[in-house]
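Student: These are the structures, in structure tokens.
Readers should treat all values here as calculations from the given coordinates under stated rules, not as data from a laboratory. Worth saying up front: this structure is predicted, and the values here are computed from it rather than measured. Cβ atoms are built from the backbone, for glycine too; each structure is taken alone.
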Structure 1
Amino acid sequence: MKKIFLLTGIILIIAAGLGLLKWQLMTSEQATTKGQQRVVHIYNYGSYIDPALLTKFTQQTGYQVSYETYDSNESMMVKLQQGGSNYDLVFPSEPFVTKLAQDQLLAPLDHHKIHGLSHLDPLLLNQNFDPHNHYSLPYFWGTTGIMYNDQYFSKDDVATWQKLWAPKMKDQVMVIDAPRESMGMGLQALGYSENDANPAHIAAARQKLAALAPNVKAILNDEIRPYVNAGEANVAVAYSGVADYAHSLNPHIDYVIPKDGGSVWTDNMAIPKNAKNQAGAYAFINFLLDPKNAAQNAVYVAYSSPNLAAKKYLPNTITTDKILYPKRHTLKNIEHYQNLSDNTVAAYSDNWLAAKMAMANGGK
């Protein structure tokens, strides 16, 4: 009996110890989970938010911010497709919202959890790429048009895409090295949509771009602005934010949205389907939708804010900036980028590559 009581006592002690260990492990796991829930993992373009706002967000909400950056929508999408990422908020451009949603990589937004929807510009909401903003909300927006030096060319000289093919533009035009933008320019110059999926129209746009060869100075991306500022070229296909920054350095640099085309686009806030901290993501969205925070962010990033209520907190030099904030009727008449099928995306890329090669060979 003594041995039995001794054995029973040992068993009880072991059981108690195991229970304590289990409780300690559970407490540790709960603490870790709770700690994870106090961190919001943000995945965004570099230099695309005022760092001071991240500090302010932590001070106001208690959430810490883990902020990682990417250099293209494609790299962001690949990261989400591969799985295993723990991002709570991403910032895809228009067609990538559609693609990510189709691939079931985004969580539907609960609009009841979002404060400040009424601040957003109706012209930028409920677009074809995301009807009823089921998956995304606009973060910043801009346009694609023509940047030019008014010491060499008049506004009428660059009034349409078609005018870039004029003989006076010989060796003067910088073109964006991007299939959607450049093929879109070729399509619009022919009177088609920048989202056209007709193979014959896409091929015609390639031939149209190849014919631009004598006028093309270079095909670049971020390097376009310093080239124009340095006078290496006096006309460029450009994003409005790039043109506005160039204008701030040289007042002779101006910008127009061509009458035969141009694009309006948005970069958007979206929550990945596998986000571990949706509450933190909604808190960050609501923080960014606050008009004062949106204004502060717009000043830092130097792109157009979709937050109409933020305008009263912006300096007049920004709100009256016609490059960043064109007239309302202009926005109503230009296209948004839409999601294209994989085959059409490949056709745009292949035809743009062929057009670039033709430009390098004098249009042949």
Structure 2
Amino acid sequence: MTKKLLLSGYFGFDNSGDDAILKAMVDNLKKTDEDFIITALSKDPEKTKKNYEIDSLDRFSFNEVFKAMKTTDCFVFGGGSLLQDITSSRSLYYYLALLSLANFFKKQVFVFANGIGPIDSKFNRWITRRVLNKVDFITLRDKSSVMFTKYIGVTNENLKMTADPVFLLDSSSDERANKILESQGIQLGENVLGVSIRNWHNSPNLTREIAKFCDSLVDDDIDILIVPMHYPYDVEYSETIKLISKNKRIHLLQNKYEVEDIIAILRKCKMVLAMRLHALIYSAKANVPIVGLIYDPKVTGLIEELSVTEYLRVEELTAEDLRLKYDYCMENLEDRKASITLANKRQETLARETLDLLEERLRIHG
């Protein structure tokens, strides 16, 4: 069935997680129906066209967005955490304006595996509720988003919990991972700890505490591999750990790689300390046990969905507490590996359901 789909998200910003969302959506939509004509709104349309072999428009060009919305058959909104006002109300209004424009043109609107919240402003909750009650179908990626959506008064009957589309992506080969590490001069032993962190305004001492934790591993025959997710910001932030730690077995991936490559690299780890949401997802896809570092409700939501039992809030994180969580996870490594493998399969099944629901909606309204 030939259908025009217009996709919107935080695309084109060199954020691995959001790039992974777009890749998972595009790859699987093409598998669902080769006749879909897919266009994505992006900060960098030319790069998006090249990387995903789809059409792409400048997300900030009103004329282009207006024309595309007018001619599309379905507006696919997401995934990602788009509807929240922690980053800013401005970004929330941008996304609500897109949804409202789609409603104005009476287009099919499918909210695709979103994480919703936090939304603190009463006005922002009110307008979000009004907009979401008018869309055709809502799929959310975790229980906390479902609960929050209902809490702010969304009564849309077409609402279902699924999972992040990134759970549908595969891994590159071990050979590919080895070539990447070799190209960066990184040699790893049998015992590797993955680390993926980001700067967070409420945690000024985070790098210091992570570095102290790394110091505690000096005599443990452990290689520490830092895997940034958002370039170049996470690279610059993570370099601080290497600078201040006494541990000389800390390695930092310097370049940006495809999602499948990152998953393959993380497969080499015994465990991953993961702060960014998609670092958690990539680790789960690699079937690697996780110690979660919580900075945002979306991370809490995913930790619950993955049944991760070792986690800390970054605002309260100390090297000593992190070492305790690490030790406990290592002592129960096989149990944790079995648990994360099962959770990954469960999330993959739910992620597939999002696509099935979208295809069904398009067929019904064909």
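Student: Looking at mean projected area of the Cα convex hull in nm², for residues 93-132 alone, point out which structure of 1, 2 has the largest value. Write out the running numbers ahead of the final one.
Tutor: Numbers: 1: 3.2; 2: 2.9.
Top value of mean projected area of the Cα convex hull in nm², for residues 93-132 alone, among 1, 2, belongs to structure 1.
Student: Name the one structure among 1, 2 that mean count of other Cβ atoms within 10 Å over residues 285-292 of 24.5 was derived from. Working shown, then result.
Tutor: On the way: 1: 18.8; 2: 24.5.
Comparing all candidates, it corresponds to 2.
Student: So if we calculate relative contact order in percent (Cα under 8 Å, 6 or more apart) for every structure here (1, 2), which label has the highest result?
Tutor: Values: 1: 26; 2: 15.
Once relative contact order in percent (Cα under 8 Å, 6 or more apart) is tallied for 1, 2, the winner is 1.
Student: Looking at Kirkwood radius over Cα pairs in Å, point out which structure of 1, 2 has the largest value. Intermediate results must be reported in sequence, preceding the final value.
Tutor: Numbers: 1: 22.8; 2: 21.1.
Biggest value here belongs to 1.
Student: Using the calculated result 1.9 for distance in nm of label points 7 Å out along Cα→Cβ at positions 277 and 325, pick out the matching structure from 1, 2.
Tutor: Values: 1: 3.4; 2: 1.9.
The value was obtained from structure 2.
Student: Starting from the value 2.7: which structure in 1, 2 was distance in nm of label points 7 Å out along Cα→Cβ at positions 253 and 333 calculated from?
Tutor: On the way: 1: 2.7; 2: 2.0.
Considering all the candidates, the number was obtained from 1.
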